[in-house]
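The following blocks contain the structures, represented as C-alpha cells.
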Structure 1
C-alpha cells in the first residue's frame, strides 16, 4: 500500500475513466496505481493540455475531469487551463506533486509556494500532510468541484505522502547507525517521529458509488412567476448558455423541455447544438436586434457580461428574467426583473411543466426572427461565392458543413476563422460544441479534442484551428498517434492574427506583431505520425475532405492546412 494507491482508489470509486498527465517523479505512484486499477492514463506533451482534456471530460460527462502534474513547473504550466476552467465553471480536480514534507522551504528541486499560486484560480486548494488524509481530502475535493457553481480544485500531494513507508524511511536515512553527534541523533529522532506521524492511521477506501452533489433548484413559486410573465409576452426570446448543460446526464430532458416551452431562442457556448441542426425555434443571427426588440428576455445560464454588452443588448423597458447558479452572475451589470437562483437545466424542465407557448400566439414575431436569419444566410452564401487568391473561408466552412457527420464534435480554438465557423457550422447534437468560454483562451484545441475523443470514441472530433492558435497544441498530434485517437483538424491559415490585425491596421495603420507565415502545419502533423493535407485551391476542398476521411478510417489523426484568402466577413468584431 502507498499513497498513490489511495489516490487511485478514490478516482476509480468516483467513476473517473481517464487520468491526464505529464510524468514526473513526484507523481509516479499515482500514475502506476491508477493504471493498475483500470483508470486509463493519458500522457500529453504539455501540462496545460492535461487540464484542458480534463475540462472537456467534465463538460461531456458531468464527472469531474482529473489531471495529475509534477511539482513546480508542472503545476505552473497548468495555470491558464485552470483559470479557463474556473471561468467556464467546469469541475476539475488537479493533483499536483510537491517536494517531500520534510524538505519544504529548504531549497529542494522544484519546491515553490504552489498553494499561494493556485488559490486565486480554484474553488478550493489544500495540501495533504499525512497519508491518512488522502482519501477524505480527495472525496471532499470531488464534492467541492461539483457543488453550487462548479469549478476546479487543487490538491497538493507531497512526494513522501505518495510513496511507500519503507522507501520513504530509506530516503530519510532511518534504520542505520544510531551513533554520531548529539545533533545527528536529534535529527534522526525527529525524522522517526515525522515518519510515524506521516504514515499512522492509514485506512482503506470503502467501496461503492458516490453521488453528485445536487444543485440548488428554483422554487416552484418562482417557476410559476416566470411562467406567468412569459404567458403575457408578445415578443419573447430566450438565450441559453453553457451553464444549462452542466447536468450532462439530463441533457436530453433539458433539450426536450426547451422544445416543449416553445420560446424562440439563441444558443451560446456549450449549449450550441442542444436542439440539433435546424430546429424550428432556434435562431442563429442578429441576436442583438432580437434582444433589443423583444418585450421579454429569459437568460438561462447566461450572465450580462461583454457578450450581451453588459446587459445593454436588452432594452430597459423589456422584462428581463434570468436563472443562474451563481448569485454574482445572476445580477452582474444588470439586475433582472425576476432573478432566479438555481440550476438553469432543472429550471427549464420545471418551466416546461407549467407553460407551452403556442407558435400561433407569436407567429408574427417568430416570422420576423426567421426572416432575418434567412437574409443573413443568403448574405453568407453570397460572400462564400467570392473568389480570390487561395480558399474563401466561408466556402470552405460551407462545404465542411455539408461534409460533417451526425455524430461530430466541434472543438473551437482560434479567433477570426473559428468565429466565422460559429456563424456557418451547425453542431449536430447536444454537447457537440466545445469552446473555451468567457476567458477566450487560445490553445484549448489539442486538450479539448483529446478529452472529447476519449469520451465519445465513435464520434468524429474536429479541431477548428486558427493558424495562430494551432501552434499552442499542435504537439498533441503526437499524443493522438501514441494513444490511437484519430482526430480531424482544420487550420485556417491566413498567415495572420487576423482578428487583431484587421482592427489594428484600420486604427493605427500598422500590422506590427500580427503577421505570421503560411507555415506548413500539415508537415508538422506528418512529423508527429499523423496525416497532413495541404489545401490551397478552392476547387480541391471536396477532394481534400475526402482524403481526410480516408486517413481517419485507417486510424490516423489528420490535419488539413487550408491556405485562406483574406476576408472582411467579421469587420469590427473586437470585444471589450
Structure 2
C-alpha cells in the first residue's frame, strides 16, 4: 500500500494537565441526501495535527496475483505492523473517496487506554484506506472494516468513522479489546485472546445531519432481539438488507460486562458512556465543535450549550438533528471555518486575541496561573490543519463524475476548497505526495503556499483576513458555478466514451487546483506589498496607485489600536507612556 510516513498522526494526542489527559483534533460533519440542497450525501473532515503535511493521496486501481500479501504500516508513525492477504482487484482512491463515490472520514476519541491491542495489525488509517480500495458501498465498507479488525486485530485506540456512498451516510464507532496474551497448547504460539474490536454502526436517517469531533457519540441503540432494523456481527451478511439501520459487534455488551464496565441487562447500554465516558475535556474541546455546527441549523441546540462548555455533562446532545434548511457543499465549507463566533467563547473577542482579533491561541490547550488551570478554546477551524475536505456523492451521475472531494490544505478559514473528481487518473502537482514535506519547503506545493498566506495573516488578522476571504469567496463561488457545467459535459462524454470523460474531469481537476495555488501565491505577494512593516497601503480592487505627482508610492494608513487595548496598556504602565 502506497504510504507517506509522517511524524505523528492527524489523530494526534494533545497532552495537557489536570483537565483531561488526551484530546485529539479532527472534525467530521455528515449530511444525508434529504438534508442537502441537491440530493447529494456529504461528509467533511479536517485532519488536524501539528505534525501532518497536507497532500492529496492516491491509490490507482490495480490487480494482484492470488497469494499476494499486503504490508501494513501504521498510518501515524510508519511503523511496520505485519501483512494481510491482498485481494485480487482494488479500486482507485483519491484522498478519502474512491471511484465508486464511497467516502470515509474519522476522528479519534481514544476511550479506555487499556483497550488498545498492542498485537493488532490494522490501525485506523490503514483501515480507512484499505477499505476504500475494496468497497463499492457504505454498507460493504462497514462489513469490510468489521472483518479486517476481527481477523487481523485493531492496532489503534477508539475511533469514530463517517462512511458515505451516493445514497446513505453512516456513523461507525469502534474500539479495540486490549491485549490478553495466551499460548496455544499445540503450536506453542503466543496469541491475543482479545483480538478484534467492539463496535456499532448506525445509519443516519434521511433528512438529518450528524457530526463527531474526537468523542464517541453513539449512546443507546436497538439490538437485533428488539428490532428488525438491527443485526449483530453474527449476521453480518444481512447488512445489505435495506431495512437494516443498526449493525454492531455481537459482544459489544458482553465484553463490557466481562471487563466490569457495565452491569445492566443491555436495555440501557450506551456505547459512548461505557467505552469513552465524557468528561470536561471531551465536551469543551471536542463535543463543542459538533454543538457549534448543530446550533446554526437547529436553534434548540442552545439548550445544550452548558453541556458543550463541559459544565452539564448529563445533558448530552442527540446523535443527529434535522436541519432547519437544506445544506450545500459551500455551507459545509463555511461550517468548517467556525471559531465559535456569536457565542461567549469567541476567541477573537477577548484580550487573548491581541489588538488584531486573532481567533486562535497557540498550544497547549490549557495553561496555569496562580495554581488554577485555564483553557484555550478548541474551535472547528484551527491553524494546525494538514488538510480538510468536503465530499459529495451524487447518485444521479456516473460514479467517476458523481463523486467530488472538495479538497484544501492548511487552516480552513484562510484556504480554498478546490473540486477534485473521484474518477481522475492524475493528482495535481501542487497537491501531490512528494512535493515537499513538513521539513522541506517547496515553492509550488499547496501546503506551503497556503501556509505563507495564513501565517502572515495571523500577524494582523482583523485586516488581512478581509482580503483573504474576499478572494476565497470569489474562487469558491466560481467553482460552485462551473462544476455543474463540467458535470454536464463529462456526462455527455461518458455516454460516448468513458475514457474521454475521465480525461476531461482529470484535466479540469488538475488545472483548477494548480491554477488556484498560483493565484494564492499572487495573493501572498499582494498582502506583503500592502501590509509590509505594519503599514496598510491604499489600493482599489487590488491595484496600488502612485500619488498624483508620481513621486512616491500609494498613501499609507496606520489604523489606531482598539480602545480596550489602549486602556489595558495604560493600566499596565501607569504614566510611563504619558505625554506631559
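To test your reading of the models, identify which of 1, 2 gives 0.70 for FRET efficiency 1/(1 + (r/R0)^6) of positions 380 and 420 (r between Cβ atoms, R0 = 25 Å, to 0.05) when calculated. Here the read-out was taken from 2.
Kindly point out which one of 1, 2 the value -12000 was derived from, the read-out being helix-only ellipticity at 222 nm (-39500 (n - 2.57) for each DSSP H run of 4 or more, over all residues; to 500). The correct label is 1.
With Kirkwood radius over Cα pairs in Å, for residues 388-491 alone computed over the structures 1, 2, the top value is the one for 2, the highest of the group. Can you say which of 1, 2 returns 3.3 when distance in nm of label points 7 Å out along Cα→Cβ at positions 124 and 372 is computed? The correct label is 2. Looking across 1, 2, the calculation of semi-axes √(5λ) of the Cα gyration tensor in Å, for residues 252-459 alone that yields 29, 21, 18 traces back to 1. Looking across 1, 2, the calculation of distance in nm of label points 7 Å out along Cα→Cβ at positions 44 and 284 that yields 2.4 traces back to 2.
A value of 32.3 for mean projected area of the Cα convex hull in nm², calculated from one of 1, 2, originates in structure 2. Among candidates 1, 2, the computation of distance in nm of label points 7 Å out along Cα→Cβ at positions 116 and 292 that gave 4.9 used structure 1.
No lab work stands behind these numbers, since they all come straight from the coordinates. Bear in mind the structure is a predicted one, so any value in this text is a computation, not a measurement. Cβ atoms are built from the backbone, for glycine too; each structure is taken alone.
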